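Take a look at the structures below.
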Structure I
Amino acid sequence: MKYDVAIIGGGPAGYTAAEKAAAGGLSTLLFEKNALGGVCLNEGCVPTKTLLYSAKVYDTIKHAPKYAVSAENPTFDFAKIVARKNKVVKKLTAGIRMKMKEHGVEVVSGEAEIKGRAADGTISIACGETVYEAANLLICTGSETVIPPIPGLAETEYWTSREALQSKELPASLVIIGGGVIGMEFASFFNSMGTEVHVVEMLDKILGPMDRELSEMLQAEYAKRGIKFYLGHKVTAVSAEGVTVEKDGETFVVRGEKVLLSVGRRPVTKGFGLETLAPEPFRSGIKVNEYMQTSIPNVYACGDITAFSLLAHTAVSEAEVAVDHLLGKNRGMSYKAIPGVVYTNPEIAGVGKTEEELQAEGTPYTVKKIPMAFSGRFVAENEQGNGVCKLILAEDETIVGAHLLGNPASELIVIAGIAIEKGMKADELKAIVFPHPTVGEIIKEAL
């Protein structure tokens, strides 16, 4: 029962590491206590995007007359939308199981518990009555929803993202506590479905660290669609009556049929024997070096547990770097160009530095910014609303940041991400031939 590598957690970091390690010839063991795919696939990224696409289709049909297409009285079947979401998740989890099988990964369903580390570095891990040994360990335990100590919350029925995704009925009204990425994606979905939506956010802007100008534009768009925002408001209590908020000494109650708590996530560090190894901590997670090693050389940590990015695509990259290091390839992890995307309609995406970050650093920069309407393809496909492409250049014209509002920002941001990661200057990116007409050529137009 001895393996080259054991992995705790079968989310994006865990299943990526398992597939790559096994493909590289390492005997690989993967523990997952719930379902392969982790939070991302089962109750996060994928199911929310599936719901949001149904909402986008419905929105498109509602606005069909703007494109000279008649579509009278469009309706939707919410139960079927949820069923389709479940079908997509089931299909993708089955795909991951098949990948594990194809590569010879030993998958153990159950809770893993680290039992100790021998003098030769071998790590013992128990699952039920069985004890396994591994020469190396990858900790990929992911994150969980933060439940803040709001008075009355424990005594009141509320949703987290998990319950919101499992609901088979639409609430007439919804109060969302938290205007970050998760909160805004649910706000977008339920607003499209006809629910009255209220968003309460303690900061003075939605979407946390994302570009302020574009965040404010997106907020204005959703305010036009009927979402009520309460920015700079602190939640002081939750009860069956609603959510009590306070700003500048004024207190009032925001009422809704359901309350969705969405104030962030934190790394899972308890429940699997991490204290047995006691690696050096970082923030609320584990400290790692550029190869994803913890303070214990044969113990690696990837994904949300590192408390750095908490994004699935970061987790995948970290897992690839960790396994490369195990296989003798010393490739360091780069965080220079990690894209952030919000799958609202329109989408908003950013990569690299924001203006706010550069201002705080006192770093000089220039901005190249134009409306998305400079793209003929965008105009042809977007009768309602506009968007913006903003590129941020360093003094030497190196591209250091990019922020887009407008569909399909999630697909276009990778172009800028490549440029930032490779340290490209404006002239180098301008020299690339972009196909016409595409929305992507807006990046070249901006430069």
Structure II
Amino acid sequence: MTIEQRAHPWMALSAPGALQQMLDEIGVKDVAAVFEQIPADHYRKTPLDLPPALNSEIELKRDLVSKLRKNGDCETNLSFLGAGVWQHHVPAIVDEIVGRTEFATNVWGSYQSDHGRNQAWFEFSSQLGALLNLDVVQLPVYSWGCAIGHAIRMAARLTGRRKVLLPVLADPERLSVIRTYCQPSEMEDHIEVVTIATDPTSGRLSIADLKSKLGPDVAAVYFENPAYLGTIETGAAEIAGLARAAGAETIVGVDPLSLGVMMAPGDYGADIVTGPVQPLGVHMNCGGGVGGFIASRDEARYVHEYNGFLVSIAPTAEPGQIGFGLASSHQNSYGSREHGKDWTGNSTYLWAIAGAVYMSLLGPDGFREIGDLILSRARYAARLIGEVPGVKIVWPDTTFKEFIVNFDDTGKTVDAVNEALRARGIFGGKDISTEGHGLGQAALYCVTEVHSAADIRRLADALKEVCQ
């Protein structure tokens, strides 16, 4: 029996004869010769169990839509999830501007053709720099975790040391990315990751443990403010002072929306600052980078260690006119390839446009207003949830928009509570009971400006039903 060969509908190089043409071109007789360097035990022993190819766009659309309908989203459900991607309001004008073709389809060009784009990027960096009270802000990298990884490697190059100290109560996802950037111990550029204990009464860093671990081999101390579990680090200036005295860099991770009500990291001694871009006008999404920023003081020793693109402003030959262009691009992987300071990474520069628009809409008063709003609603939610029998708020009144809810005394697991909440159209907090933090059956809840008082009361009432 002859099997008909035909092109796969979605694979351009699958037409009959195409494979043989490629093999003939490179001078090998079969595909096995191309992959001979792969050990035999690395190959699958059985074929993938794939469904048959869908041969028309109509079938493909029907199949995709039916699969997508299985998802529950945060528009039709009430969500209290956070932990790295948060539900914040994105003004319509942000979507309008980032969707313009000159931004959405821009890849690269010249200083002349990209002048407007460079100016928009500069607005992002300058506005965020004002918020952080720092002068240099790089264009966004793929994620907050990537930004932290790059910052740690910057610190290692600056100090010549190979150890970083960071909180034991760290986000597992970000910590995994950090460990990847710090590389395995067998590799030449390995950076040792050492965790700092937590003060069990407050959830903040243990200053005593920090002091015991600081030494001449520490390149940097990293902490977040607000932290992964929502706590605010009131001893930030002391931590920075201790790190500086030991010759280490202080790297701080911040939620930019907190800076309308919290001190800027540049004011309490941060050397390098990282954080997420997503709260600044970027919709929640899955499968794509939501952006992370890196910032520092305007000192040559820092500027020369950036891995990505910096946008600068300069006077022109025409009096009264200014120009915008990329600065220090020779030192990144675009300019120096494998000899660059670090891998430049995936482009999330469109989110710099979103951030520039969002920050310009809020202004200083808007940041203060949204920060106060989030604080007040999160505290209101914590108070109501804490009144549910058997439920306890861990470290109350020490957080910004996220806080820990413990269910131990209800006799229920977080998984069971969240399942019951989903049946009521509510996404409960992130289950942190399996993260090894010793917090029991606990979940991380997030409240932002999108949650009304009625939403919070609905959650509290649902928890009373679920936990009884």
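As an exercise: relative contact order in percent (Cα under 8 Å, 6 or more apart), calculated from one structure in I, II, equals 19. Which structure is it?
Source structure for this number: II.
Taking mean count of other Cβ atoms within 10 Å over residues 211-218 from the coordinates of each of I, II, which one would give 15.2? Write down the numbers at each step before the final one.
Details: I: 20.8; II: 15.2.
Label of the source structure: II.
If you work out mean projected area of the Cα convex hull in nm², for residues 171-370 alone for I, II, which one comes out largest?
The structure with the largest value is I.
Looking at structures I, II, which one was mean count of other Cβ atoms within 10 Å over residues 195-202 calculated from, given that it came out as 22.5? If you can, show how the numbers build up before the last one.
Details: I: 22.5; II: 15.1.
Derived from I, not from the others.
Which of I, II yields 29 for percent of Cα pairs over 41 Å apart, as computed?
This figure was derived from II.
Only the coordinates and a few stated rules stand behind these numbers; no lab work does. None of the values given here were measured: they were computed from a predicted structure. Cβ atoms are built from the backbone, for glycine too; each structure is taken alone.
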